[in-house]
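Read the figures in this text as sums done on the coordinates, not as results from a lab. On a predicted model such as this, the values are computed, not experimentally measured, just so you know. Cβ atoms are built from the backbone, for glycine too; each structure is taken alone.
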Structure I
Amino acid sequence: TIKFAVAGAERVRDETRALFEAKFGNVELLEGYGATEAAPVVAVNKPGQNRPGTVGQILPGLDHRLEPVEGVDADGRLFIKGPNVMAGYLTSGDPLKWEAIEDGWLDTGDIVDVDAEGFITIRGRAKRFAKIGGEMVSLTAVEGIAGAVWPDNRHAVVAIADSRKGEKLVLITDREGAESSELSAWARENGAPELAVPKKIIKVAEILVLGTGKTDYVSLQKMVEDAK
């Protein structure tokens, strides 16, 4: 009796989409995007207007604007405003006080592209970019390279301080035989910059995730920094 399903919280992987379609046939899988502060839906694909790879269009009644991010080749950082956006954050010092969101515009912290029809593609969290040799590199895009090379495995990328280039990339993967040379070869063949290839790889039995299924980047970052 299910007509469609909506997925959120984490990007829908291509293999997940293929498995879903193979198992459930005509049930349409729609990807959406939200934030706790927006109660929580911000954008969603719709039946008959489904563009895989995007998170759909902004909900009616919501305004949005984009602020350019220096060094990042994307439309910009997404801000939203509307009736479902909360008034502000409670302060840590006094739970009876709260800090209002400036002019009602919520900074989502996400860097996005928006096409001519309003479909949004998430490029990554603003804090999920690393500055390497003066260039901004999306950690999400680097994870995409690892996913293209080893599609049957899970991967996560974090950045740590580097005395020569400012920051360096570390790939954490459950791929037992992962080698950076395979990533470099894929990058050359597909026009990806060499800066986006992690030179350090940490192999684990399982990628840590939160209860929501999202990658636990905080724990992975600590693990990598402790291993230095």
Structure II
Amino acid sequence: MNTRISPSILAADFTRLAEEAAAVADDADLLHVDVMDNHFVPNLTVGLPVVESLVKNARLPLDIHLGVSDPDRWAPGYAEVGAGSVTIHAEATQAPVRTLRAIRAAGAQAGLALSPATPLQPYEGLLDEVDTLLIMTVEPGFGSQKFLDFTLEKVRQARTLIDNVRRFSGREVPLWLQVDGGVNESTIARCAEAGADSFVAGSAVYAGADPGAAVRALRARATEGARSVGARA
């Protein structure tokens, strides 16, 4: 299984973002940036100017997660400044197809995020429009939350749907199944066993002295989890 590790700068030192990004550049695949507006979620983080600066200075593609109340308005701009991927929340968008297509048209991969209580089934038809399906494994808004075990069943359901899309549509480009929230060395293997292949981790990466080593350890645990599925098959 190919895996992607996306360290979240929400857990990094905001006074040293360039250095924190560089600390994982040799080991991670993406750099996860949570954009929050204090409306959709009760937290305020960074916005377009900071993202534009990071695009110019970070060696990794930016994985933008928009926790904002009007993603239809704001999402294309993040793609236009050079983000590698832009993910919008299903609960916030009023025009998901138009916005996802606008993200892709601006040169980024498009993602759709579902909060823990949001059912998967109403959004099955959108899978052809996305490059990443993000299953939140905590309530969006804050880092260092405890992993919500019940979300694993949604991850399993999402894996089945994605596999069916690939099988019946003939899709050749990846459709990543990402998890975000409470991901650490203990929970990442369980997420991989459930079918996730893209993992956002904040505190598990940046709380220690060596973020790069933490990324490598997380990747190893995800690989173990994926292999255990193959061993049981």
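Out of I, II, which one gives 0.9 for distance in nm of label points 7 Å out along Cα→Cβ at positions 102 and 126 as computed from the coordinates?
Details: I: 0.9; II: 1.4.
This figure was derived from I.
Match the computed value 3.1 of distance in nm of label points 7 Å out along Cα→Cβ at positions 62 and 174 to one of the structures I, II, and report its label. Before the final figure, lay out the partial values.
Numbers: I: 3.1; II: 2.0.
So the calculation was done on I.
Quick one: helix-only ellipticity at 222 nm (-39500 (n - 2.57) for each DSSP H run of 4 or more, over all residues; to 500) came out at -6000 when computed from one of I, II, so which one is it?
Working: I: -6000; II: -11500.
Checking each candidate, the match is I.
Out of I, II, choose the structure whose coordinates give relative contact order in percent (Cα under 8 Å, 6 or more apart) equal to 21 when calculated.
Numbers: I: 12; II: 21.
Structure II accounts for this read-out.
When mean count of other Cβ atoms within 10 Å over residues 6-13 is calculated, the result is 15.6; to which of the structures I, II does this value belong? Numbers along the way, then the final one.
Working: I: 15.6; II: 23.1.
Source structure: I.
Between structures I, II, where is distance in nm of label points 7 Å out along Cα→Cβ at positions 46 and 158 highest? Could the numbers behind the result be given before it?
Working: I: 4.1; II: 2.3.
Of structures I, II, the maximum of distance in nm of label points 7 Å out along Cα→Cβ at positions 46 and 158 occurs in I.
Comparing Kirkwood radius over Cα pairs in Å across structures I, II, which is largest? Display every interim value, and only then the final one.
Details: I: 19.4; II: 17.4.
Evaluating Kirkwood radius over Cα pairs in Å on every structure, the highest lands on I.
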